[in-house]
Structure I
């Protein structure tokens, strides 16, 4: 399994690198360089805004832990960045979440770690889908799109809405789909039977969290909302400093599209090539020119690699 993940990450990285080079060449390297130079010390402001996103997600994770297993915020923050670093360099949460638990060492039990991260990921996923739906609706209402792009946006709305509905039903009706599937296979292996019970316990924890801890759920939802608002602010600041002045509603649309890209292409390391191509296409469609979008994507890439460096340094000391 690990070998397949590495192969997928490597192939995705190669393809993304080719796309990245092609997009940069098409957008104009000299124009891009001029925009990045214009950013200057403003990049520190971008980093400051992005730090808010990591902080609020760490706060959300801490609130999802069992009351008897509270961990210091600093330890959770370091573990989160360590996981984020390897996740961004490989295939996202498949790698990131296990690394976060490893980085914590013995401070948190495996079952509590998996259950708490599952709660965070569910809230993050639903809030991201809500962002995608509202952003896509705003895009359709505000701009004239080609038939193919319009169809893509409508499909994104349908998929995101279906995911929201599935999550809400699963939580409200306490669906135990994964543990039930493992239980059905348990007659073939005793080890599967034990795993089915462990998964069932995690499912119970997740469903109990939403049913019995409404205050904690509200806190986590607010944290995820701040996470998305910080993303909008980051785009607004980055585009303004690189010479593309946009309104906050337009920055909101950009963030919703960026969130959809993050979800759809989570397996591409650092979203290399994908972010540049998609954001360049969007800015071109909105009349800002492809170069503006590619510049924004590169700023995000620089911000990402800064935090990857921080995360790897934390991991090295774990």
Structure II
């Protein structure tokens, strides 16, 4: 199942607006994203021995108003197409100290988070929260690193009284869980980039059973976005070979807050049931005093200095 990136989709739609030379130029850029995604328009022109104006007119023919937008989609194309090794290789090719690489990664995390905030699909979050309230059970599917997100979201829903589960283990266990879902339940599938086969297959099987399916992914062109009934987007672009889950985690937090505040009285009533345990139960670590040091020694009286008689 091959996913077209946003820039590939634009390239396909713009075929009639591009002459053969410009089509070759765009194809060459897409074929070498690890070597081109970090270049400026002038550097890109120098690499392919064309005039900078040719680069500008070409990306305008693709439907981009600014080179920055084209570069962002090219970066996304790079991240979703290449392996962790190639991402690390491209990152290592950029000159700088270890500190520079660390700071650059944090800058990308911040950009992803700011992008989520600027384009937050509040209506979609509220819709998902309402469906969670109306569902009998909620299955949250995430595999490999995405399993951390699915587990976090399921764990956060449980204290609010929702029958949420993030199935772990083999693909067989995953599919068995899917077979127990009905149209009264809800499936949330979490996967990014090209998307993992197990996650997409599980969602497709759930849809065949009439289960409403929500997707959490990083672009509107991923298999999750194409096959889910509803989708929420959070970018994962990063020079780190693992990708960045800062924005998806923030999105999960937003979903949990929406679920809690749609019906605050219900949430408070359920959370109040565990209030005593949270305050003084055996849940928290308590330092046990060492028996060898718990006996206090009696304070010693200061010695008086002997009085010396003088004559």
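For which of I, II does log10 I(q)/I(0) by the Debye sum over Cα atoms at q = 0.14, 0.23 Å⁻¹, for residues 170-265 alone, calculated from the coordinates, equal -0.57, -1.18? Here the read-out was taken from II. When you work out Kirkwood radius over Cα pairs in Å for each of the structures I, II, which one comes out largest? Top value of Kirkwood radius over Cα pairs in Å goes to structure II. Of structures I, II, the largest value of distance in nm of label points 7 Å out along Cα→Cβ at positions 106 and 146 belongs to I. One of I, II was used to compute distance in nm of label points 7 Å out along Cα→Cβ at positions 178 and 250, and the result was 3.2. Which label is that? It must be structure II, since only it matches. Structures I, II were shown, and distance in nm of label points 7 Å out along Cα→Cβ at positions 50 and 202 at 4.3 was computed from II. helix-only ellipticity at 222 nm (-39500 (n - 2.57) for each DSSP H run of 4 or more, over all residues; to 500) computed as -16500: which structure among I, II? Attributed to the structure labelled II.
For structures I, II, which has the highest computed value of distance in nm of label points 7 Å out along Cα→Cβ at positions 18 and 66? Comparing I, II, the top value of distance in nm of label points 7 Å out along Cα→Cβ at positions 18 and 66 belongs to I. Computing relative contact order in percent (Cα under 8 Å, 6 or more apart) across structures I, II gives 17 for structure II.
All of the numbers you see were taken from the coordinates with simple rules; none came from a lab. For clarity, every value in this text was computed on a predicted model and none was experimentally measured. Cβ atoms are built from the backbone, for glycine too; each structure is taken alone.
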